[in-house]
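Take a look at the structures below.
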Structure 1
Amino acid sequence: MYRVWNFVAEYSLLLIIGAVTALIWANTNAESYHHFVEFVIWDHAPIGHLHDGHRTLTLHYLVNDVLMALFFAIAAKEVWEAVILKNGSLRGKKAATPLFATAGGMFGPIGVYLGLAMLMGSDTYQAVANGWAIPTATDIAFSYLVGRLVFGAGHPAVRFLLLLAIADDAAGLIILAIFYPSGDLAPEWLLLSAAGAFSAFFFFNYLPRRMDRGNQDRPNSTRIRKLFGGLPYIIGGCISWYGFMRSGLHPALGLLPIVAAIPHADRAFGIFSAAEKHLHDLLNVMEHALKHPVEIVLFLFGLLNAGVELSAIGDATWLVLAGLIIGKPVGVLLFGWIAAKPLGLGLPQGMRIVDLVVVGCVAAIGFTVSLFVASVAFDVGPVQDAAKMGALFSFGAAVISIIAGKVARVQKQEL
């Protein structure tokens with residue numbers, strides 16, 4: 001049904017290699033590692049970190065703020081198709097209970113994280129409070145892989161987990177945009193982002209389709225596609241990214257507006273679907289073209305962000321882990337039960353209430369997005385390093401999930 005193994009190998013294997021390399025490097029020669037991360041590519045650049053009144057483009061900024069926009073664009077593509085297309089996985093009643101569970105899987109970690117931080121004292125709370133969103137994340141690829149191992153590929157809980165993870169990604173993008181700006185807000189620059197996306201959509205998508213109305217051959221749309229390909233959307237994406245960067249919103253989200261402007265398929269087949277490789281709409285074609293570049297980007301992201309010295313383990317580490325490993329299962333269970341029972345929305349046939357606990361344990365693997373949020377929630381220093389260590393340690397949720405599956409007597413169902 002799904003090519004999850006290929007997806008993990010394609011998008012996550014290099015990420016793991018980069019993260020492991022960073023950990024080894026940072027713990028054997030921390031000075032050279034940090035010098036590499038902050039290597040200055042271009043001083044007095046038109047983009048980059050503000051430094052003494054001018055912008056400096058460092059290697060870290062290039063990867064986290066520029067190139068990671070490609071990764072978030074792919075995530076946004078999956079969310080967009082799940083919401084807007086016929087048979088989209090986040091449409092209709094089938095998505096109601098997973099959406100409730102997603103809310104629980106976010107509020108639960110936030111409550112545990114901030115609640116424990118308050119118990120640790122006001123100084124600790126003030127130091128770590130801004131990291132409340134770190135444990136709300138769910139790593140789609142790794143969680144889905146572990147979900148298959150625990151439940152079997154044919155179990156309805158795996159589909160439930162996938163819906164939860166997609167919705168979690170969507171909420172995470174909103175949280176990053178609203179609560180973690182990269183600088184002083186200048187929202188008027190978002191008009192530039194909107195103009196870039198709207199112009200590409202209107203002149204190269206909507207107008208040709210409008211001219212082709214009633215003509216099944218679609219000559220105008222075909223001519224525009226042959227002449228320009230994805231170039232108008234690449235230019236529109238660059239304009240949109242620049243608008244985000246100047247607006248103060250995190251520029252890694254700068255390609256989100258252009259995703260909705262690109263011509264897309266009429267039906268959604270779902271993330272990891274083998275059928276998507278046969279689709280030739282421009283949105284899928286551009287995603288396929290980004291596959292290998294994004295692999296390299298994720299390797300660089302792991303290399304530049306996971307280099308934490310083991311001595312950095314601290315309060316933020318345990319708070320992130322507690323939020324994920326305790327808050328996720330509790331939140332998913334509570335909100336999922338409310339949706340399924342009191343609200344009468346039900347669970348997929350063949351899925352039990354106790355399975356929600358196991359789903360919550362699997363969803364506690366934060367890794368990629370948790371690591372990213374940690375890098376923007378805190379300034380460079382011991383608190384950021386400690387929070388990143390918590391994101392890395394969240395891999396331990398895989399072991400907990402397998403144990404939880406045994407305790408809950410999950411009956412694996414293969415396809």
Structure 2
Amino acid sequence: MSAPAIVVTGTGTLTPVGTDTDTTWEAVRRGESRAGLAPAPGVSGDLLCRAVAPFGTELLSGRGTAKLDPFVRFALVAADQALAESGLSPDTWDGSRVGIVVGCGLGGAATLGTAHRKLAEAGPDAVSPYVHPRSLVNMAAGTLAIRHRVTGPAHTVVAACASGAVAVGVGRDLIRAGTCDVVIAVGTDAGVVPVIAAGFAAMGALADSPADDASRPFAADRSGFVLSEGAAALVLEREDAARARGARTLGRILGYGFTTDAHHPVAPHPDALGAEAAVRAALADAGLAPADVDHVNAHGTSTPQNDRGEAKLIGRLFPHRPSVTSNKGLLGHSLGAAGAIEAVLTLRTLATGVVPPTAHTPAVDPELAGLDLVVGRERRTDPAIAVSHSFGFGGSNCVLVMGT
């Protein structure tokens with residue numbers, strides 16, 4: 001018996017350039033920053049970040065939400081939007097048949113940073129009893145379950161910068177297995193805090209330019225990523241169930257592959273062998289071949305090693321030169337949220353036929369031959385099949401295959 005088709009019926013997005021999917025998509029299509037970069041908090045020098053603008057009750061309401069860690073607040077906003085678009089409601093669903101999968105790399109880094117500062121300055125009595133309820137990495141999933149009366153599984157997956165994509169894949173599998181009828185898949189992270197920024201800076205992972213265009217995926221002068229934050233949510237359900245209730249389908253999750261490099265704690269494999277295995281696994285899962293791929297949403301972090309290895313992979317696996325873009329030129333790197341955000345944007349590309357440009361990259365590094373990177377302005381290609389790459393520390397490689 002063939003596996004049921006899994007579709008997306010709602011999305012929600014919160015990024016540094018948009019408060020929902022529509023505004024984020026329009027900004028990405030333009031490829032132009034609407035706001036400049038901000039100094040990375042607590043880090044000396046000219047390092048920069050892209051932080052989600054403060055938001056209030058217009059985006060998130062409910063008792064107790066104001067004091068939640070940002071990674072939880074971001075997840076709630078995105079999930080509220082996705083559920084509203086899907087037309088599903090806790091008032092009508094069987095909560096035991098609904099699941100939640102949240103991908104997050106860090107958890108409540110802001111809450112822990114504040115608590116540690118209070119501990120150092122004033123001692124244990126100054127530490128809030130809410131530190132753990134606000135900071136534990138599974139609290140976004142738990143809070144979502146309470147908010148939407150979900151009593152099915154509420155998983156949290158941690159795969160560094162691949163976490164958001166893994167959440168979508170695991171959510172898809174929960175429905176395929178018959179465990180859930182509906183899954184809310186979320187990627188969220190709020191890493192624009194001093195200790196996180198300082199750690200990446202000490203590694204030499206952040207861009208060394210103070211300019212607004214510091215994130216330059218696949219450019220010859222790329223030097224590192226711009227730290228960012230945000231969230232995205234996707235409502236997944238069986239295609240037949242969505243059709244039966246008259247829901248609009250935003251796209252299909254056709255394949256999912258997840259591999260591990262077993263190479264180095266933080267450096268990607270130089271030849272991207274584990275990443276290639278993830279692409280091949282995702283395509284096999286979808287019943288497709290590399291030649292079927294029309295578009296690649298690249299991980300494209302703007303770091304020298306990642307972009308070099310990923311370009312090798314794309315050139316080797318897709319000699320027919322599908323269009324390629326990286327959203328991190330504009331959005332920066334939102335860590336565990338990135339894979340989910342990029343999945344939502346890839347679905348928009350499939351739905352509209354528009355491939356956004358890779359912002360701030362004027363041309364591909366000549367050493368990265370074989371990459372048909374969209375630069376300068378958007379391109380209309382009308383792709384039917386797309387893959388989205390997400391790679392992370394620990395050697396995590398996650399690939400999603402999506403279709404119209």
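Just so it is clear, none of the values below were taken in a lab; they were calculated from the coordinates. Please read all numbers here as calculations on a predicted model, not as lab measurements. Cβ atoms are built from the backbone, for glycine too; each structure is taken alone.
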Worksheet item: In terms of FRET efficiency 1/(1 + (r/R0)^6) of positions 164 and 380 (r between Cβ atoms, R0 = 35 Å, to 0.05), which of structures 1, 2 is highest?
Response: 2
Worksheet entry | Highest-scoring label, criterion being FRET efficiency 1/(1 + (r/R0)^6) of positions 220 and 396 (r between Cβ atoms, R0 = 30 Å, to 0.05), among 1, 2 | 2
Worksheet item: To which of 1, 2 does the computed value 62, 56, 39 (Cα extents along the principal axes in Å) belong?
Response: 2
Worksheet, complete the sentence: When distance in nm of label points 7 Å out along Cα→Cβ at positions 236 and 316 is calculated for structures 1, 2, the one with the largest value is 1
Item to complete: Match the computed value 30 of relative contact order in percent (Cα under 8 Å, 6 or more apart) to one of the structures 1, 2, and report its label.
Response: 1
Discussion item. Of the structures labelled 1, 2, one was used to calculate helix-only ellipticity at 222 nm (-39500 (n - 2.57) for each DSSP H run of 4 or more, over all residues; to 500), giving -10000. Name it.
Written reply: 2
